[in-house]
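*Asks:* Each structure below appears as structure tokens.
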Structure I
Amino acid sequence: MEKKISYKLKRSKRAKRMRLAVYCDGSVVITSPFGAEQSLIEKFLTDKKQWVWDKIQFFKSVDSKAIRTFSHKDYLENKDKALALVHERVRFYNKIYGFSFNKIFIKNQKTRWGSCSCKQNLNLNYKIVFLPEKHQDYIIVHEMCHLKEFNHSRKFWALVEKVLPNYLDIKKELRNHELFYK
């Protein structure tokens, strides 16, 4: 008999597609656009079932002390450090790219390392200060490249590759590293 995966469903006005998250406590959350039908959500979960079970098993096998949890106090204590780091790295990489941007914001986000707004603002997660330098640089360069290419097209990835020729390896490492931050 097949086990059923229990999950929490979040409907979001901002969601353009469904998203699935498995947290270190084993909880599963599906975020979906408001209009998504329940049958579509169930199919989405069924299609990702093996991945979900693999993540749940992974978190059961990992020492929970290895997973860093953060509080609002951590954000307050590290946001200025993160802002200084991001400003310094943006200045460094912008000598190569020469992009114009509006402002840099440091945020306390649960699921994103960064974003670039249509107003040309760069938004970075304060937890970036806890990452290895090559992961920090990848995130910063990634968001900067959205200033020129507001998508993930070949042109976008060519811009990233211009300064990070091994960006695919770094991207893969970062995905594995993300498991230890919540």
Structure II
Amino acid sequence: MVIELDGTLYSITYFQHVKPGKGGAFVRTKLKDVMAGGIKDKTFRAGEKVKEVRLERRPIQYSYTDGELFYFMNMETFELVPIAGDQIGEDQLKYLQENMECEGLQRDGQVLMVELPQFVELEIVETDPGVRGDTAQGGTKPAKLGPGAVVQVPLFVEVGETIRVDRTEDKYITRVS
């Protein structure tokens, strides 16, 4: 969800509703500045109003980066849209790969944020060989994926295999054949 606060757009990355035994309820939030990328903690009291901002979702496809800007192609107009890495977010950049289809959240024709799919399929580029030890359950090992993310995978997964990952939880789901 995106809100406008003091003339700045923020996306809500975390919230917690708190109802203490004494006094009124409140909501603790972590807000990410959509344009600058900074994180801010803010507490809202019960009944406090904020302005919700409606963003349009448009399909975009990641093309390439020049080091500072990431270029996405608008799938409807086929125009290249440059977006700064701060607007994408470090947590998403580690899963971003060429030709990946994403969603661009835009306002007044300008892309403000990029949302990657929840489940991504990536190739393992580095992992230790799987050696079974004294484990009654299946063990895990770290594996580095193509774009740079590191996730825990089962011991039987090897380098060169493609796996499906839930990028919101940095969690291995399954192998892809």
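*Asks:* helix-only ellipticity at 222 nm (-39500 (n - 2.57) for each DSSP H run of 4 or more, over all residues; to 500) was computed and gave -15000; which structure, I, II, did it come from? Let's see the in-between values first.
*Replies:* On the way: I: -15000; II: -500.
Structure of origin is I.
*Asks:* For the read-out distance in nm of label points 7 Å out along Cα→Cβ at positions 45 and 101, a value of 3.8 was computed from one structure; give its label from I, II.
*Replies:* Details: I: 3.8; II: 4.8.
Checking each candidate, the match is I.
*Asks:* Another question about this same structure. Matching task: 3.9 is the computed value of distance in nm of label points 7 Å out along Cα→Cβ at positions 5 and 165. Pick the structure from I, II. Show your work: numbers first, answer last.
*Replies:* Details: I: 3.9; II: 3.0.
Checking each candidate, the match is I.
*Asks:* Out of I, II, which structure matches 17 when relative contact order in percent (Cα under 8 Å, 6 or more apart) is calculated?
*Replies:* Details: I: 17; II: 14.
The value was obtained from structure I.
*Asks:* To which of I, II does the computed value 0.85 (FRET efficiency 1/(1 + (r/R0)^6) of positions 21 and 85 (r between Cβ atoms, R0 = 35 Å, to 0.05)) belong? It would help to have the intermediate numbers written out before the result.
*Replies:* Details: I: 0.85; II: 0.20.
Label of the source structure: I.
*Asks:* Tell me which of I, II gives 82 when you compute volume of the Cα convex hull per residue in Å³, for residues 77-140 alone. Working shown, then result.
*Replies:* Details: I: 82; II: 129.
Matching structure: I.
Since every read-out is calculated from the coordinates, none of them should be taken as a lab result. Remember, predicted model here, so these are calculated numbers, not experimental data. Cβ atoms are built from the backbone, for glycine too; each structure is taken alone.
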